[in-house]
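Down below are the structures I want you to see.
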Structure 1
Amino acid sequence: MTAPSSNASSSKSPVAITEAFRAHHLDLFETHGATPQGLGWRNQETTDLRYEKMLAVIPAPLSKQSVTLLDVGCGFGGLYTYAKTHRPDLNLHYTGIDLCAPMIDHARQLLADDSVCLEVSSLFDYQPGEAFDFVVCNGILTQKLTTTIPAMDAYAQALVSRMFELARVGVAFNCMSSKVDYTEDHLYYRHPLDFLGFCFNTLSPDVRLDHSYPLYEYTIYVYHGKQG
C-alpha cells in the first residue's frame, strides 16, 4: 500500500479514521486514476490475486447458484470486473460501497451495462434493505495510516463484526501479516492467530485462514455455519 499524506489523522475516533481513509484514497485516485496504484496496490497481478482470494469466500456448492455479494471499499468495481472475466461460473448479484465519490462515479460509468448497485457510503453508515449472502473487504484492514494500533484494532473488530451482521453465509477480509522481513508505519500488521482468535471467539467457530499465497498478508473467512 502507498504511504499516506502528512495530514492523515491519528485520532482514535472511528469517524476520524474513516475520514483519513477517505482522504488518502481520494488523493490516490486523483493522482493515479483507475489503476492498481489508484487503489494503493502495486500492480495488476497482485491486485487480481487479492480479488481471487475475496471470491474464494463462495464455497464450491454455491458457486453455481445466484448469490448476493457486498464489496466494502469497492473502489471502481474491480472485483466485479475480475469476476466477470475470470469467474464466469459465478451468478453474482453485486453491490459495492466506497467512501470516495469519484471512484463510485467511475464505477457507474464502467459498469453502466451491468445490473450492479453502487453507493457512496461507509460500512458503518450503510443500511441495506436486507442482508447479503457474502460480504468482502479487500484492503481496508491492510492500512492504518497514522492511527494508533489500539485504535485500529478496535476499528478493525467493529468493521468485521458489522460485515458479519450483514452476511447470511460468510465474510472475507485481508490484513497484513506480522510474519514479514520489515514493516512500514502506515500499514496495519496483526498476527493472523490474533485476528483468527477474535473471529473464532466473537463471531463464529466456522473460520478459515489462508496465509499461503505469495503476499505479506492473509485472508480470513468467517461463516454462519459449516460449509461443504
Structure 2
Amino acid sequence: MKPVYLLDIEGTTTPISFVYEVLFPFARAQFGSFLRDHWENQDIRQEALALSEGIENFEQAEQAALSLMDQDRKLGALKSLQGRIWEDGYRSGQLKSQIFDEVANLLRTRKSAGLRTYIYSSGSVLAQKLLFAHTPEGDLTHLLDGYFDTSVGAKGEAESYRKIANQIGIAPGDGLFATDVVGEARAAREAGWEAAILLRPGNHPQPAHDFPEWTALD
C-alpha cells in the first residue's frame, strides 16, 4: 500500500445513492426552516447571502440554495450550509451515514500499519467529518488523518493535489488518490500522484482511460 491514501467520498467510500437519495433530499426539505430558525446567526446569514446577489431574507436564500442544488453547483457557501443542516440531522438521529463494506476495515488496517489516510471531497470538511462520525461501524474519524474540501481547489485541477501534498508533507509520488471520476484522477496524476478508479454499483460511466480499476478499496 502507498504511505498515503487520499480518498474521494461519493462513489468511492460511500454509495452515490446515499448522497442523492438521502443527503440532498434531506437538505432540500430542511433549508427553509433551518434558515428561518438561524437567520440571526451572523455566520449562517453571511453564508446565505453569499449564495446569490440581491438576497434580502431567508425565503430568497432558500430559493437560491435550491436553485444551486438543482444545478449541482459546488459553491462553498452552499456546501457549508448543507453541512450545518446535516449536522442537525445526524445529531437528532434522523440521518445515519453509509459506507461500503470494506471501508472501516481498510481504515483500521492502514492506521495500525502507520499509514496515513485523508479525505478529499467537494462536500465541506464539516460534512465529511459528520459522515465518518456516524457510520454503521461507529465513529471512524480517529482513523483518518485529515480532510480537504474545495477550499484547497477544485478536484479537477492538478494544483489542488500539489497543495494537498505540500500541506501533508509528502512527495506526490508517495500518495494515491482513489476516485470514481477519470477527470479527477487525471488531475491527480498530472500533479505526480498515483490514482485509481473505483467501479462501484451506481457509479457513472467514465470515458476510456489507463488507470487501475478497483471494485473495492482493499
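Here, each number is a calculation from the coordinates, and none is a lab measurement. In this text, all values refer to a predicted model and were calculated from it rather than measured experimentally. Cβ atoms are built from the backbone, for glycine too; each structure is taken alone.
As an exercise: helix-only ellipticity at 222 nm (-39500 (n - 2.57) for each DSSP H run of 4 or more, over all residues; to 500), calculated from one structure in 1, 2, equals -13000. Which structure is it? Mind dumping the intermediate values first?
On the way: 1: -10000; 2: -13000.
Computed on structure 2.
To test your reading of the models, identify which of 1, 2 gives 1, 7, 15, 20, 22, 19, 11, 4, 1, 0 for P(r) over Cα pairs in 5 Å bins from 0, in percent when calculated.
Working: 1: 1, 7, 15, 20, 22, 19, 11, 4, 1, 0; 2: 1, 7, 15, 18, 19, 16, 12, 8, 4, 1, 0.
Corresponding structure: 1.
So if we calculate relative contact order in percent (Cα under 8 Å, 6 or more apart) for every structure here (1, 2), which label has the highest result? List each step's numbers first, then the result.
On the way: 1: 19; 2: 25.
Largest calculated value belongs to 2.
Could you figure out which one of 1, 2 the value 2.5 for distance in nm of label points 7 Å out along Cα→Cβ at positions 154 and 210 was computed from?
Structure 2 accounts for this read-out.
One of 1, 2 was used to compute percent of Cα pairs over 17 Å apart, for residues 42-129 alone, and the result was 48. Which label is that?
1
I have 19.8 for mean count of other Cβ atoms within 10 Å over residues 34-41, calculated from one of the structures 1, 2. Which structure is it?
1
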